[in-house]
Structures are given as structure tokens and as C-alpha cells.
Structure 1
Amino acid sequence: MRPQGTPQQLEKRRLPAIRLLKEGKRPAVVARWVGASKSSVSRWREMYRKQGRNGLRSKPIPGRPPRLSKAQKAKLASWLLQSPLTYGYTTDIWTLKRVARLIEDRLHVHYHPCYVWRLLTGMDWSCQKPRKRARERNEQAIAHWRRYVWPQIKRGPHVEPLAWYSSMKADS
């Protein structure tokens, strides 16, 4: 698995490792100091022996480049912060199909709705379920009930513990 960091950061980690190896440090000690595996340090040493400093250069990351640039992802994020109602949808919920359609309509890039989930999680978005609330819900009445009625119910009738105990004894 590829370590964390940009290619330039990873390259900067290799150079001090070679310097330490030139000073006579063992690969295991160097690996601990630079935060790499012993086999990586040995591989770096061999690449340095064969190709010099060019052998330590970072290589491009393999794989297909992303279809959306960082700027396009930022635009998408700003669009998703708005309500779907502003885009003509009848409900206030962003679904994967809707996001895929928004990307295609605005950015002219086709994504399958199932892949949109990977795109959104890569942008540090998560699934949010909307709260289910009745349309008839009266927030003022609920606030009044929570403030004045519920404390009375929770507290219950005020009874002195000793009076209650003595009344139980008198009944028996």
C-alpha cells in the first residue's frame, strides 16, 4: 500500500535516509528514523546505487486521472449546499441520481449514480438522513410543553418520604 503524502513529500523522506545510510547506519535504524519499512530503505539504497539521485525521484501515481478537477468539485459542493428545490426537484433531499444528473447537466461529465457515492465520500461528504416530522408540527406548543408541562410530570406529586412511610404503617 502506498504511504500517505504527496510524491514530493515522499521523495524528501528518501533523501535523509540515503544520507543516514552513507553515515553507516543500518537499514533497520534508518527505517525507524524516517518512518518506513526496512525493505523500503534497502530498495532505496539499491536504486540510489544504480541510478543516483534520479532513482529516488517520485514516480507518477498510476491509474486513471479524476474526471472532475478540484475546482469542479468545489463548485459541486457549493451546489449541494443549496436545496434541491432550487434546481426544480419536488422534495428537499439530494439523492445519488439527482447528484449524478446535476453533475452531468452542469459539468457535462457522466457518472453512474452508484459511483457518485464514492465521489462524495472522497469529498468528505456523508449520508444524511432527513428528519421525519409531521407537517402539522407546532414548534411553539412543543417548546411550551417541554418548558412547563414536562418538568411537572417528571417531578410527580410532591410527597414527603416520612409522611408516606408513616401512612403506610398506619394502614397496616
Structure 2
Amino acid sequence: MRRAVFLDRDGVLNRAFVRNGVPHPPGGLDELEVLPGVVEATRQLSAEGWLLVVVTNQPDIARGATTADEVDALHRALAAQLPLDDVRVCPHDDADGCACRKPAPGLLLASARDHGIDLARSVMVGDRWRDIEAGRRAGTRTVYLRAGYDERPPDGYDLAVPSLLEAVPWISQLERAP
């Protein structure tokens, strides 16, 4: 079984646009900005053998504010810069009641099934309570990237740091653990 680092997208890999204390995705390719240290962090984790899987809620698809093709274009641009192994998207809104919208663990569970991932030996990295809760429900360790949004903080994370790069030493030592 493989180990994976599940990565939220906005606020973890790329800059989130904060309005009224709430993060929002880039409006298009012209607004896509990979955060400092992310290229280095993902390259190191990939070199250590971690599978890198993006798991992202994109409710603006369901809301009609963007299209699946526009979201896919953002993911292709990220994949051109980062050693990502897979990208999983939930295009639903809360009212849809799906099993894939975080905090539900569906994106992680489907990825684990498809890639032979051992969830107990994997890590979820996110900047919102939904990410951490999805990781907990899936049985992964969790890393909370403190972004200072005006929303409730997550409970029960294993590590809190300001950036993905600062999480790498902790994740790396998990790789060496028996």
C-alpha cells in the first residue's frame, strides 16, 4: 500500500483570495499564483515517494460561477508546475448532499481505492476546518495551515503550521517511521 499527501488546493497550493474573511478560488488562469515554497515542498515530498493528490471542493461549478472546464484548466496549469499525481474535484454545493464534498471523506476514500493508498499512513493538508475533518473521517493524519480566515478553526489536527513548506519536515519524518 502506498502513502499519500492529500492537498487542498486554494490556500495550500495556490493563493486564495480572501473577501470578508472567507477564502475564494482564483477567478481564472490570470489569477493563479502558486504560493511561496510550494514547488520546493511538493518536489521534496514526491522525491521521498509520497503520492501527491489534490482534493478540492469547487462549489462555484454547481453555483454556475465557473465551469468544470475552467477548473480543469487551473489544474492543468498547477500540474505543469508541481509534481501532482492526481486531482480530485467535488463540483457540488452543500445542498447537493454528496459524499465527496469535504468535510465528507469521499474524495480521499475514492483516491485511496483507485491508487492503493493506506490512509492510516497518509496525511491530509488543508487550510480550513472542512479539510481537517475530511482527513480525520478518512483516517489520515492532518496538517492545518493557519491562514487566519474569519471562520471556525478545525479541531483535532496533528500539526499546525503557516505553510506547506513548514509541514514537510514533520511529514518527512513520517516517511521514515516504521
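Just so you know, all these numbers are worked out from the coordinates, no wet-lab data involved. No experiment lies behind these values; they were computed from the predicted model shown. Cβ atoms are built from the backbone, for glycine too; each structure is taken alone.
Can you tell which of 1, 2 yields 2.6 when distance in nm of label points 7 Å out along Cα→Cβ at positions 109 and 125 is derived from it?
Working: 1: 1.2; 2: 2.6.
Working through the options, I get structure 2.
Quick one: distance in nm of label points 7 Å out along Cα→Cβ at positions 29 and 117 came out at 2.7 when computed from one of 1, 2, so which one is it? Please report the intermediate quantities before stating the final value.
Values: 1: 5.1; 2: 2.7.
Going label by label, the one that fits is 2.
Distance in nm of label points 7 Å out along Cα→Cβ at positions 21 and 45 computed as 0.6: which structure among 1, 2?
Values: 1: 0.6; 2: 2.9.
Comparing all candidates, it corresponds to 1.
Can you rank 1, 2 by distance in nm of label points 7 Å out along Cα→Cβ at positions 77 and 149 and just name the one with the largest value?
Working: 1: 4.4; 2: 2.0.
By distance in nm of label points 7 Å out along Cα→Cβ at positions 77 and 149, the leading structure of 1, 2 is 1.
Can you spot which of 1, 2 the value -10000 was calculated from, given it is helix-only ellipticity at 222 nm (-39500 (n - 2.57) for each DSSP H run of 4 or more, over all residues; to 500)? Intermediate values should be presented prior to the final figure.
On the way: 1: -16500; 2: -10000.
Source structure: 2.
I have 10, 42, 39, 9, 0 for P(r) over Cα pairs in 10 Å bins from 0, in percent, calculated from one of the structures 1, 2. Which structure is it? Show your work: numbers first, answer last.
Values: 1: 7, 20, 12, 13, 15, 11, 9, 8, 3, 1, 0; 2: 10, 42, 39, 9, 0.
Source structure: 2.
Of the structures 1, 2, report the one carrying the highest value of relative contact order in percent (Cα under 8 Å, 6 or more apart).
On the way: 1: 11; 2: 25.
Evaluating relative contact order in percent (Cα under 8 Å, 6 or more apart) on every structure, the highest lands on 2.
Give the label, chosen from 1, 2, of the structure having the highest value of distance in nm of label points 7 Å out along Cα→Cβ at positions 5 and 85.
Values: 1: 5.0; 2: 1.2.
Comparing 1, 2, the top value of distance in nm of label points 7 Å out along Cα→Cβ at positions 5 and 85 belongs to 1.
-0.50, -0.72, -1.17, -1.23 is what came out when log10 I(q)/I(0) by the Debye sum over Cα atoms at q = 0.21, 0.25, 0.32, 0.33 Å⁻¹, for residues 13-52 alone was calculated for one structure; which of 1, 2 is it?
Values: 1: -0.50, -0.72, -1.17, -1.23; 2: -0.72, -0.82, -0.99, -1.01.
Source structure for this number: 1.
Consider the structures 1, 2: one of them gives 4.2 for distance in nm of label points 7 Å out along Cα→Cβ at positions 69 and 141 as calculated from the coordinates. Say which. Don't skip to the answer; put the middle values down first.
Working: 1: 5.5; 2: 4.2.
Considering all the candidates, the number was obtained from 2.
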